[in-house]
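There are structures below to look over.
Throughout, read-outs are computed from the coordinates displayed, never taken from laboratory work. All values reported here derive from a predicted model rather than from experimental measurement.
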Structure 1
């Protein structure tokens with residue numbers, strides 16, 4: 001069995017070697033806001049042995065008052081992960097197409113519910129293919145049920161009140177595109193703008209054009225420049241808690257602990273009494 005790796009990332013070559021040497025639960029988490037469904041991409045080709053993990057159904061509760069992608073209950077998440085063969089004793093690697101946006105949601109949720117060894121394939125399926133590693137359309141048979149026990153609390157989360165407090169006393173990073181932060185456009189949620197005091201930090205600036213994460217040094221400098229330094233409370237939010245998970249992953253790479261506001265903007269705007277800033 002592969003030993004635990006302190007990095008939350010694994011390279012394509014590193015993953016290929018580990019798959020030859022030991023047992024890993026491999027989850028394909030491809031997803032795009034507005035579609036097409038990730039299962040279609042999975043069926044067109046995936047890493048051999050990977051099982052499809054549905055972000056909308058396995059990593060989130062149904063949309064509602066908690067936002068567009070509220071956290072699933074521990075019971076539902078545990079059932080979904082056991083169905084995918086996840087066990088606490090076996091490392092998990094998650095991947096998406098390239099930039100780790102949706103894979104980071106799987107990484108964060110597994111970590112939040114207590115899995116000790118979860119990593120993200122840096123650069124996703126694109127990086128895997130660039131190494132001329134095998135891709136298949138063959139759907140693996142259902143795995144033996146896993147024994148993962150979901151225990152919440154493995155990662156820090158923020159309530160709306162706590163998010164507002166971090167925006168005032170620390171650094172609350174808005175992971176959405178800058179034009180959404182400024183309130184110039186809002187393609188999904190009913191209100192445009194941002195949480196007052198939040199700092200714009202588009203999550204796509206965490207990765208290179210290839211989709212791979214920038215170096216730890218680059219990310220540390222980026223977040224330090226935004227005010228996220230050791231000793232300062234740091235939080236992250238986005239539209240619905242997906243890309244903010246990517247922000248937390250990037251902060252983790254940089255060695256900066258951060259809390260996630262799971263409901264994010266889609267939850268914030270459900271209460272008209274909560275203030276909204278633009279510009």
Structure 2
């Protein structure tokens with residue numbers, strides 16, 4: 001993480017606080033209608049008439065759910081309140097994925113930590129079964145105190161990761177340069193809470209304290225605006241002019257926010273890890 005903040009950090013943090021407040025506005029959606037609980041033997045619960053979903057993890061098992069629909073391009077928002085207290089070893093995952101060995105995947109993973117230490121937001125993008133594109137960030141707030149909105153934008157131009165409306169990472173479509181981009185495989189929305197203390201916290205040095213179990217993460221306001229994939233074809237609504245997300249690009253303000261977050265809160269970037277790629281960094285790393 002950068003050692004010093006940019007000169008307008010105070011104003012920018014105020015902006016982020018306002019954006020966070022605006023992002024807390026409720027979205028449409030009901031978990032009974034929108035998702036299937038896929039594992040956990042009762043550890044995943046839909047509450048409040050479908051408005052809230054909780055996942056829990058104990059020493060025996062974690063839990064998870066997936067969307068009923070699958071999408072080919074979309075803008076997915078979900079509000080999450082992460083595991084509080086000593087969450088070391090736990091991972092709350094929220095991602096899009098297709099199926100099979102050559103799958104595409106767009107990942108948010110929230111790596112727990114000891115009380116008082118920051119969560120690590122771990123992101124990755126897989127294309128045709130190939131990942132190894134990790135970027136990690138700290139957050140500018142405590143994600144365990146309240147719900148915050150985490151969004152994935154996936155359109156023909158780029159994939160963007162957002163936190164409370166602030167972009168933290170962009171993965172561009174560089175097919176013109178011969179690089180794979182997720183565009184042909186429909187993906188569902190997934191979320192899970194599971195134990196990964198072999199790697200999640202300080203590289204696996206800090207193990208899960210099972211005396212603190214069960215660990216619980218809460219989810220609400222899943223809002224999936226996307227091209228619904230049905231019977232091998234995406235919905236014609238994908239071409240609708242109302243779907244502004246479909247052709248959304250960055251304006252100058254969005255680029256400024258992205259750069260500010262990456263300069264001040266990014267803690268790992270695969271594109272700077274020369275030890276990991278001794279034969280040369282991935283080709284996209286040399287492109288602006």
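Worth pointing out:
- Ranked by relative contact order in percent (Cα under 8 Å, 6 or more apart), structures 1, 2 are led by 2, which has the greatest value.
- Comparing Cα Rg over 2.2 N^0.38 Å, for residues 29-140 alone across structures 1, 2, the highest figure comes from 2.
- When helix-only ellipticity at 222 nm (-39500 (n - 2.57) for each DSSP H run of 4 or more, over all residues; to 500) is computed for each of 1, 2, the one that comes out at -3500 is 2.
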